[in-house]
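Each value in this text was obtained by applying a stated rule to the coordinates, not by laboratory testing. All values derive from a computational prediction rather than experimental measurement.
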Structure I
Amino acid sequence: MSFIKTKIINFFKLIFPSTYTELAVFLFFMICYGILGSYIALHYRIIFDSRIPWDAYFSFDNKSILMTGGSFERHPLSYYFFNWVREFSLFISGGKMNANFRLTLAWLSNIIISLNIVQVFKYLKNIICLPLWLSVLIILFFGVFSTNIILSFTPENFTYTLFLLSLYNYYAAIKLRNEEKTPAIALSLAGITIGGLTITNFVKVFIPLLFEKNLFRDWRKFGNAVFRISIASICFVLLYLNRIDFKYQNIFSKTNQQYEKFSNVESMPTWDMILSFFFGGNILFPGFIISDKHNMKGYQFKGLYMDLYSSIFPYFFITILLTLIIWSYFKNFKNKWVQIIAISFFVDIVIHCVMRFGLHTSSIYGGHFVFVYPLLLGWLFYAYRSSPKIISILTLTVVLLFVYLLANNLFRMAEFFWFMETYYQ
């Protein structure tokens, strides 16, 4: 009984703040995001409007996700999860899809994104072992990423995926630090939740296993890893097939349709979409474009999209940040934790930049990888912990990037509020 009690306590300590410092971080971001999301939910209908299934802002599918969980070929098990989210929100709002319904949705997103910040903070503090002031600086920088700001009030797959991926990376890092195996149960649970919300993330669950001690030198350890992967895969596949009544042919036909639909955009240069959307838009807001949309049932509405960057300064910002990230990777090339983060990021680069899936809207996919940036920044500082001069230069660089990021994103959010004030009151 004491063993079960210990496991439960450790589980809650893993997910939630477990020290006063972590609690302070959580409350700070929950209050900041909460004020933003509460105001939007109570004064505007953009978070959820029963007439608008998708694309009210930045290509998010709020209503579609809440009502159906999204398309089964990309989000195979999210249907079940969002049933709970919707029913809980309806319970709080008394069965009405009104301002209270939107407020509940916004606060669920707010709590999840704030917990995501806490997971990154825990990683910086407990795995990389950075000093407190540096961990705080990096999470403040991370906290004003456009992805975190938008997802803090947006009910979407990306909101929960971002939290689950950052949580799993922290959990896997602890296991590797302690030279322990990731149990089959934990692996299966991670595969079902992370892969169930977005199928392309399923493979990321198994990346940490590649770095378990002596995995490729001991055939028993390798066999055990294969067994754990098999168990997790079988559980996921059976649940997926059950979701579609075992009509597996639909997976291939629908996947082809989705790939064709989201991969053939020729109106913008590929290099610019990669910089402005994939590497940039999920961190630093670009300008916005307003578009006329309809719900295919006669209702006309306005949609807001991200544009390509229009001045040299955003490109300069992204170039500096990417330089720091690449620098961190090569400086820590032999570090297994850094390799796990980099390989995970590489999966998204292949999907969106090489295969071009959703490249024109790749800013919304930041929920799959933006946590990589603060972690790699943390490892860069760690690599130069014995070089005060370089630490000072890196700190100044991050502070300047933070100031520019904060100013830019506050300005763009003011434009977002104008859009809501004009079209979504």
Structure II
Amino acid sequence: MLPLVAGVLVLVGCAVVFELVSYRALELIPSVATEEFPEIDRELLGKFSSFDPELGWCPQPNREKQKDTGDHLPGEEVRSVVTYSTDEYASRVCPAAERDPDAELTVSTYGDSYCFCREVDNDETFQHYLAQELDTHVANYGGGNYGLDQALMRLKRQYPDDPTDHVFMVVTASSIARILSVWKHYQEFGNVLAVKPRYVLEDGELERIDSPVDEKVDLLDLESKADVLREYDFHYDHWFEPHFATRPYTAAFLEKNEHVRYAAYTAGKELERRFGRSLPGIDFDLAQTQSALRLERPRVRYHERLFETHEFLFDALVEEFVDYAAEREFEPTFVMVQQLRYATYESEHGPIYGDLLERLADRYDALTTIDMATHLVPDDGDVESLYVERGEGGHYSPETNAEIAQVLAAVVEERAVAE
């Protein structure tokens, strides 16, 4: 009898250990949610310097930050630190040309982190290269993780103080998900500080739903706003709940081989960090990045479906951009750029937004549309070569930004000839 009891206790103990290990592993996997309301400590909140009660978050004026992109091993000399600087308008600085109130040509850009040009220095952004091409200052009002909705809100707030002849709206296809979001955690698990306003359509008209967070300290108690967050964030029902891990965690962890691979590569990176040296035989950083891209495939397909079901809201926001351009008398250009996770998927399946750009061009005579994927085609077909080699999320490299600048400069020059 005693051996049987001992055996049962051993099995129970092993099951408990496996459950704990599996839960910890699931916490590291970006495609799995383990908590609806993770605790936010005050130290993390204190670092959230970009909080904005109107937009959710926004770059602040006259700031300079240096960001380690991660392109080095522990103990090695840091080789890839980029500098992000903003001017008095909270625009990223444009080293190629200073602001000139008497300039004959003025240009501004709005959008997400691909507009802001994360992971490259101030003099490696497409705005810097565009300023060189056009010999004029180019404002950069990109915001990390912005959707078309927030970019449009920022345009309406900023433009009266910084009017320009040309406005480029530069976003990625993930905007289709971002415009349906109120709390990013419901679709980008762990992004717990990002609470935002959004637009909804009521009787065919855009109606703004303000952010439920008025003060930064309110982020410490988001559970008290659960009803509002769940009601207005489309992804709560359609993405968060289907990806919310529940017991038994061991089964959830082992459900996909990619979970195990990602956890193993993450453990390898942690070992390298602890020992301060690389382990021979495998590049854990590269392997983890590639595993993360494979884990992202379901999200890309989800976004593809959103273009089929919610394109009407996206179209309404573009129409608002065109109407605002007519009201303020500037030349509007809508630019679709690609995140790395879309580029690798779309190279095999075609653009997830279908014929969106063609339809927008046909619908709005005043709007110029650019599908940057049709301009950025590597000779060898290696789309990953367009992006920085390592770092936070595969943003465009300086060389690619220079190519983008040439495409945008051609738009401005063609308009000048047409006039």
helix-only ellipticity at 222 nm (-39500 (n - 2.57) for each DSSP H run of 4 or more, over all residues; to 500) derived as -20000 - corresponding label from I, II:
I
A value of 32, 28, 22 was computed for semi-axes √(5λ) of the Cα gyration tensor in Å; which of I, II is the source structure?
I
To which of I, II does the computed value 22, 52, 25, 2 (P(r) over Cα pairs in 10 Å bins from 0, in percent, for residues 319-374 alone) belong?
I
